[in-house]
Structure 1
Amino acid sequence: MHFRIVVLAVLLSAAGWPAWSQAPRLAADTAGRIEFEAPSYANYGAFRGGNGTPGKAAMTIWLPPGNGSFPAVVIGHSIGGWKDFAEGSYVKPLLEVGYVVAGLDHFGPRGITRAADVPGAISPITPVSDALLALRLVATHPKVDPARIGVMGLSMGGITSELSAYEYVRRKVLGDSPLKFAAHVPFYAPCGNIFSSERGPFTTGAPMLKLYGGKDETTPREKCARIDALVRAAEPGLKWTSHWYDDAYHAWENPMAPRFFPGHVNASKCPITDFGAKVRFIDVSGTERPFNGPELQTCIRNSTGYSMGRSEGAAQDAPKRMLAFFAQHLKPR
């Protein structure tokens, strides 16, 4: 049964969502588009302070045939919005092997029609929050096993998939709930931010497979490697791996020939920024220094633009790697 429902929920406070037992619950036949309450954040600082403005996000739920307790995958979309040739191309392969699929829509309920070349249209931390709230909701579906929900995403959706693995972020959204994503697969997520923890683990401990393009200007290899090194230093046993497609550009599913988009927002020339318990800059060399807001805005302006377009090898191989990774950690039928 496909229908549209609006889930009325309490907005999260600075301390996180209310108790797990108070979560709204989905029915066994719930499928199709669902809107849910989800705050919007002007920037990472607003997220840290719990200063969101009331809003909504949406997701579309697809159910595989049959009954039982299925694993699920949440898909986050890029800053260009949901595209059938991009995010949508992963729905069918996941359904066919037995996943419930939930495709996010961060833009529609918020009235956003354009964001890639509009600085400030949406802060990347808002979709991360949306995804964790969607996790909380999907976990109540009677056909979903709450312990086997993964997340993937493209570009901004890759940021969603990656940053939702930080324990600081998870607790900001879900509070004391033990719920977490069981596996993460970010596709060409721009390398930019980490979230240190004041105490306890740096991440949720869930495994992650990061997929990158070697010709992608948003993912300088040294910066991506430094982020991994920082997190591994805090959690030596962390199961995070990366795979690089040397000849691939950003958005490798896109059918157009690769070309440069000078107006698209990029922050590749900025230092790594820790927006967690320690607000700080970390240079690619590993040097730490105080956070500087004006410097961050300047380096974003100086990084603007990146290339996008079809990279056949990556487009063919990435879905296989994603499915194999999820099969290992989520165990579909």
Structure 2
Amino acid sequence: MDIPILLGHNDVLLRLEREGDHLPFLLGDPEAQVDLPLARRGGLGGGFFAAWVPDLDPDETYYDDSGGYAIALPDPLDPEYAFEVALSMSDKLLQLESDSLGSVCVVRSWSDLVSCLEEDVFAAILHFEGAEPIDSGLRNLEELYALGLRSLGLVWSRPNLFGHGVQLRFPSSPDTGPGLTRRGRELVRACNELGIMLDVSHLTEEGFWDVAYLSRYPLVATHSNAHALCPSSRNLTDEQLRALADSGGLVGISFSVADLRPDGEDDPDTPLELVLDHLEYVAELAGIDHVALGSDYEGATMPEELWDTSELGQVLWGLADRGFSHEEIEKVAHGNWLRVLGETWEP
């Protein structure tokens, strides 16, 4: 199906940072889930490249919680460390663009993005997953915007100066703690002024409603799912999904199996049908204009049928098999992203 796809989230920059080499992305990497040759085969036209700063001493200990799991919230990051790592990751993306000989573009405007899709240039949107690299006085925000930052997740699943991330738990509601801080509210307003899209993925439910009240632009969850189908704390309730639609926003459906499966298991033997179930559920509840593709490649366990981006066409064909029209599939594949980014970046 010849429809370009935009994905709301990948963690390619973390892999490039660890490997110290961006050329395999351009030439092909047998270990990758996202690279340029895979993208070409799967119809991927681009997406959001997340700069996510890992914990220096991560705690991945799971513990039993009524048959589910929970992960203790990590401690806040040191802001100087976070800024250094995020800047290094951002530089990797810019080097990738420079060495691609025009095959990759770090887009900074809606018109850039449209041109990339029309001219078959891979579009990379710089996103920070967690606002830890931003200083408490927001003094470096304009510098980061000039660098190319166009999308910001206020938190990952840990606290920072600006808000509280949702604890990773199953089964659980997304109401796991406080919302935005005073500085977080200031950051929302500053991003609105600059035209930086705000991502509510990983926010607590209280934080979600804080952003909904404060932001004048569409609410966006770049990689989240329907809580009604998978009761993970990372997923959005029906009330949240309706609020997102009322704002003109969207949710990019995550392929993370733990946030797809009704049992919350982190099992790659998860059918493509569950991705389609979440897409269809949100389309019916919130409307076809408010659902897109998120993924979370390179950052979570993917279903075997969607193990890398060369397999993305299966999602579009799956939607067609469920009765979605060509126009509706275009909206899910990239049209809804284009609309929301146009409203946010160039109001």
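Each value in this text was obtained by applying a stated rule to the coordinates, not by laboratory testing. In this text, all values refer to a predicted model and were calculated from it rather than measured experimentally. Cβ atoms are built from the backbone, for glycine too; each structure is taken alone.
One of 1, 2 was used to compute distance in nm of label points 7 Å out along Cα→Cβ at positions 81 and 177, and the result was 1.6. Which label is that? Of the structures listed, the value fits 2.
Given a value of 4.1 for distance in nm of label points 7 Å out along Cα→Cβ at positions 129 and 313, calculated from one of 1, 2, which structure does it belong to? Source structure for this number: 1. Where does the value 2.2 come from, among 1, 2, when distance in nm of label points 7 Å out along Cα→Cβ at positions 249 and 265 is the thing being computed? Source structure for this number: 1.
One of 1, 2 was used to compute helix-only ellipticity at 222 nm (-39500 (n - 2.57) for each DSSP H run of 4 or more, over all residues; to 500), and the answer was -7500. Which one was it? Among 1, 2, the structure yielding -7500 for helix-only ellipticity at 222 nm (-39500 (n - 2.57) for each DSSP H run of 4 or more, over all residues; to 500) is 1.
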